[in-house]
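Since every read-out is calculated from the coordinates, none of them should be taken as a lab result. Given the structure is predicted, the values throughout are model-derived calculations rather than measurements. Cβ atoms are built from the backbone, for glycine too; each structure is taken alone.
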Structure I
Amino acid sequence: MAINGVNITPLSIIDTKGGDVLHAMKISDHGYSGFGEAYFSTIEPDAIKGWKRHKQMVLNLVVPVGTVRFILFDDRDNQDNVNQFQEVTLSIEDGYSRLTIPPMIWVGFQGLGLQKSLVLNIANIEHSPEEVERKELAEIKFNWSKY
């Protein structure tokens, strides 16, 4: 089930001699809501990072290397899909795409495959510890072993 406000945008890969060009985001793209910062995170195979949600930040996540499974959880009371999960796997092999997550959606992610994965976040605002909420994995019940 799709969570309100979450978008998956197919991205282009331009084949060039010596290596590909992987698009991530343009100012004209759906999901672009300003620029605050861009940063990379790595995740080891089978490692799980989460849970966290941003009160103001819009996340635009791209996986240019490896495979990452994102689990989103919506506990916003004013939504039709309250207490619903959405699962999205990003990799070049699964159809290179960008995952846009609005504020107030819990997100956790897991490295899949045999190699370390790389996640790019193009955020609309600069990271601030005051606008992030965190929970331990056990605080939101999800079966991370099934994939």
Structure II
Amino acid sequence: MAKVMANSPALVKGWLALSGALSGGVLPAPVRERLAIATAEYNNCTYCLSAHTYIGAHVAKVDAEELERARHAESTDPHAAALLALSGAIARGRGHIDETQLKTARAAGVTDAEIAEVVGNLALNILTNYFNVLADTDNEWPVVTPHTHG
């Protein structure tokens, strides 16, 4: 991906800056990887789904069942589930969500900082999803194909 993205040094710089900043935020790597998986599944991005499933398993140490649940924006961890549900609602609503969705997230303990970073991670993941779908980036990861969406 970076090789293809390097056609625009400005894009690479922006992607790296946002990715680096969010990696130092309040959301831990296992949550960020699940958010990335849910977004890649939603956007039908095989490259990102493959990459984040691999990174989720081997780097963030998320178990296989949780990785599969993330594809459906679900988790057995109530806090992670609330973050995934919020991210999914924001994506589907293109930024507009029902007030009850926000209240539900807050009731699950989601903080203002986490809400902000969910939006940041969603933006980062949409960037890479759209880029890789459009560029038809060669997939060097073990392939994970998005589920069929109806």
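Brief remarks on what is shown
- Entry that produces 0 once helix-only ellipticity at 222 nm (-39500 (n - 2.57) for each DSSP H run of 4 or more, over all residues; to 500) is calculated, selected from I, II: I
- Given 2.7 for distance in nm of label points 7 Å out along Cα→Cβ at positions 76 and 124, calculated: source structure among I, II: II
- Top of I, II by mean count of other Cβ atoms within 10 Å over residues 36-43, largest first: II
- Computing Cα extents along the principal axes in Å, for residues 52-115 alone across structures I, II gives 38, 20, 19 for structure I.
- Among I, II, which structure scores highest (criterion: distance in nm of label points 7 Å out along Cα→Cβ at positions 20 and 132): I
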